[in-house]
Structure I
């Protein structure tokens, strides 16, 4: 009697560090992020596995965040050069990018009940919907999971991209995936268990994990807020 051992490919998704956006919607605008809190990056460096594949999106804030983690790691992650993956960029919010966030929310009556700038299937003028983002991210995840089968993959990307990964892994609708809170610098861990090259299933290990803090990511009595991008 024989059994087949599943091979685990482990995705460590990290959202980039906070962006000083001046109160404006940024989406795919290529803005810098604030990597000044060194303790956060030391905690991330300790948590992340050695000998991993490192990826970012093509936007500078993800490269800066990855560089800050690597700089805080000493020799633990020495010699790493993250590869940029254009498909992992944040949702393109089209003509909404550059608008004042507060005025946008007021005009469109966006509130905490919506979780995002718009329903998942609404496409901004000149941009893409969240459902479009899920469709963009999915084939890249499938390709890279097959290419790096059995490895740890550390992907420093964006809140929207990570929610798209959760939608893909858990078989959620795009609208349902918007319910996940994904904070800056948090880790979301998704493992793909595959007995062979053609089949497998996803396991969710953690979402919005903050290794630098013992405080729950969501506390009772704190008002929920719409995410930023």
Structure II
């Protein structure tokens, strides 16, 4: 019987900036799903968000600083090297080329993002390339749009180890600790001259402080 590699976790985002609300759930998923690694992939040009507030290269450096010392976390710059809008389906195809047809790939998304999945470019192709792991708050169960319900049903699994048996095609809803931290909240604090310490790694905060990043942004309501 041939050996099947352990799954690779894939966490994309703007990471503007990366913070503990990204890192803690990723660590829990690494352990609970028995992943080989989690790859943090900053997007160059987001398809569903506004333009990031710092450069793609700066955001990538922040990711590198944030995950230093965690050997199973990997900073992946493939979207930064690709021109145009960063579509996750293209990233998954690129990862599939790199890791081959047998390695399970697990796209990690938040519950809110998953409910909007049907708006993503070629969203139905996602599960042809990878599994999808939907992060949920413990005990939470929120409805999904009807367009997703029938699509989810034949793909849903309830055990993490089900992701190990094939390279793609399953959807797992996984409870994780979700810290009430947002990048918007951090940017607002910095724009106000207040400290976001303990919301993000010290190395990330030091990099931001050294370069006075996010200081000249409009001060918005942190809840928006």
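Rule-based calculations on the coordinates, nothing more; no lab input. Note that the coordinates shown come from a computational prediction; the quantities given were computed from them, not determined experimentally. Cβ atoms are built from the backbone, for glycine too; each structure is taken alone.
For structures I, II, calculate relative contact order in percent (Cα under 8 Å, 6 or more apart) and state which one comes out highest. Walk me through the numbers before you get to the answer.
Values: I: 31; II: 24.
When relative contact order in percent (Cα under 8 Å, 6 or more apart) is computed for each of I, II, structure I gives the biggest number.
With distance in nm of label points 7 Å out along Cα→Cβ at positions 52 and 140 coming out at 1.7, pick the structure among I, II it was computed from.
I
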